[in-house]
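Take a look at the structures below.
Every number here is computed from the coordinates shown, using simple stated rules; none is lab data. This one's a predicted model, so the numbers in the text were calculated from it and none came from an experiment. Cβ atoms are built from the backbone, for glycine too; each structure is taken alone.
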Structure P
Amino acid sequence: MAMTSLHLKPPICVDIWTCKLYDPEGREYLDLYSGIAVNSLGHGDPDWIRVVTEQAHTLTHVSNAFYSIPQVELAKPLVACLFADRVFFSNSGTEANEAAIKFARKFQRYSFPDKKEPATEFISFTNSFHGRTMGAVALTSKEHYRSPFEPVMPGVTFLEYGNIDAAGKLIQSGKIAAVFVEPIQGEGGVHSATKEFLQSLRGACDDSGSLLVFDEVQCGLGRTGYLWAHEAYGVVPDIMTLAKPLAGGLPIGAALVTEKVAASI
């Protein structure tokens, strides 16, 4: 049965963690899809149900003109276990990448005010996926994601994933606001970067003033044996985007940034 025709009813057992789902005819499915890495705790996890219920009884939504205690309580451990100093929350991974696009362009204008033409362009890589909104889809390499909505955001160059020479040459042109890369690609077929590739991107960005953005929306939060995929390489970005398993099934996204980047916002 195709995924699009699967009509689910609530799991029979909701008082224990389960990876089983049932359709209206009662057929049982073992859920290995997990909402594309979103439902990290499975269906009906009791702790997840408890905290969601408690929060719903307390407060469900306020404008981002205000801070809330849960927002701060989530930001603190993220910052504590990462390179980042600040966290910007959103509703999804694609919104987190949109934020990173904006932050990168603002950073270039703020950091190099005397530059006649601030860097506004981006590098992405073959087999990449960064989202479906107009900016994020422009960074996504598969043409069939972009072509129905063209013209999308201009100024994106797609390079071969892992090509050190091509990336270094273009970064040094002075036109690149940021390089977006997945340390381990998901949509593209689970391709892992090499340490040398990520190190070369880090060095080239440091030399040119470009920002390095790691998209860990799909590969982050413990999916690789490390809490963050980039830990295996010993390379840290200026911005990291995160979403999917962060709320175990509820909409959330986060762009985590260094103080250097945050100061420009």
Structure Q
Amino acid sequence: MSYTKLVVEKEDGYVVAAINHPPANALGQGVLMDLNALLDESLEDPEIRVIVLTGSGEKLFSAGADITEFAGDKPKGNKPKIEGNDVFSKIENYPKPVIAAMQGSAYGGGTEISLACHFRLLADTAKVGLPEVKLGIMPGWGGTQRLPRLIGKTKALEMMLTGDPLNSAEALSFGLVNKVIPAGQVLAEAKALAARLAQGAPVAIREIMKAVTKGLETTTEEGIKIEKAVCAVVDASADATEGPRAFLEKRKANFQGK
């Protein structure tokens, strides 16, 4: 399908989607609707096993919500067509890995969408922050929930109450990102990771992500029950037969996601 605010390129086993909403790659309704459609379309396409989300240009991954869409008075009952929280939750619970290739800085909703992704790669020249408090507002697309779970309450509160961003070294040291990469090489690194993940066993990858995400919402005891349940699904898959067989035959496994 066609997109108005995303530039989408399908590669071998994965898709690259660049937010294209200059000058700040703001997450307006058009971007959110395109992202939601991309997630739905990619879910139905067995050839797409990974999504790489990036931003057009190298200055900004995304500066966050489109302020022009919510500044000023709004008529009562004038609700957005799609909520950022709905799209971000869909990413977090998506059965295929989503990689945030942050070739530039991320602020506000730009940081929040990256928090929902399963991998975050950041340029060494970029910053990450939640500066909403400086506008008299607050993170409203999962930032108050995902950030403390990722880096701890103390640092998360500092970021959100001061609005001050982290540089790339700080973001890495606090576990906010998986890897810091030289500027200009982020997308290439993300594509290499996507290609590697696309060669993996889709059923096992899907169920691992499910076990981790759902397990973090409950106790360890209940999490073990979740793990047992998803292990049964993986063990019953054709991929679980193909993997050991390929190992014994000393060849590369051909996982079909079945």
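Given -9000 as the derived value for helix-only ellipticity at 222 nm (-39500 (n - 2.57) for each DSSP H run of 4 or more, over all residues; to 500), which of the supplied structures P, Q does it correspond to?
P
Can you tell which of P, Q yields 13.9 when mean count of other Cβ atoms within 10 Å over residues 45-52 is derived from it?
Structure P accounts for this read-out.
Comparing Kirkwood radius over Cα pairs in Å across P, Q, which structure shows the greatest value?
P
Of structures P, Q, which gives 0.95 when FRET efficiency 1/(1 + (r/R0)^6) of positions 133 and 229 (r between Cβ atoms, R0 = 35 Å, to 0.05) is computed from the coordinates?
Source structure: P.
Using relative contact order in percent (Cα under 8 Å, 6 or more apart), single out the structure from P, Q with the greatest value.
P
Match the computed value 2.0 of distance in nm of label points 7 Å out along Cα→Cβ at positions 101 and 117 to one of the structures P, Q, and report its label.
So the calculation was done on P.
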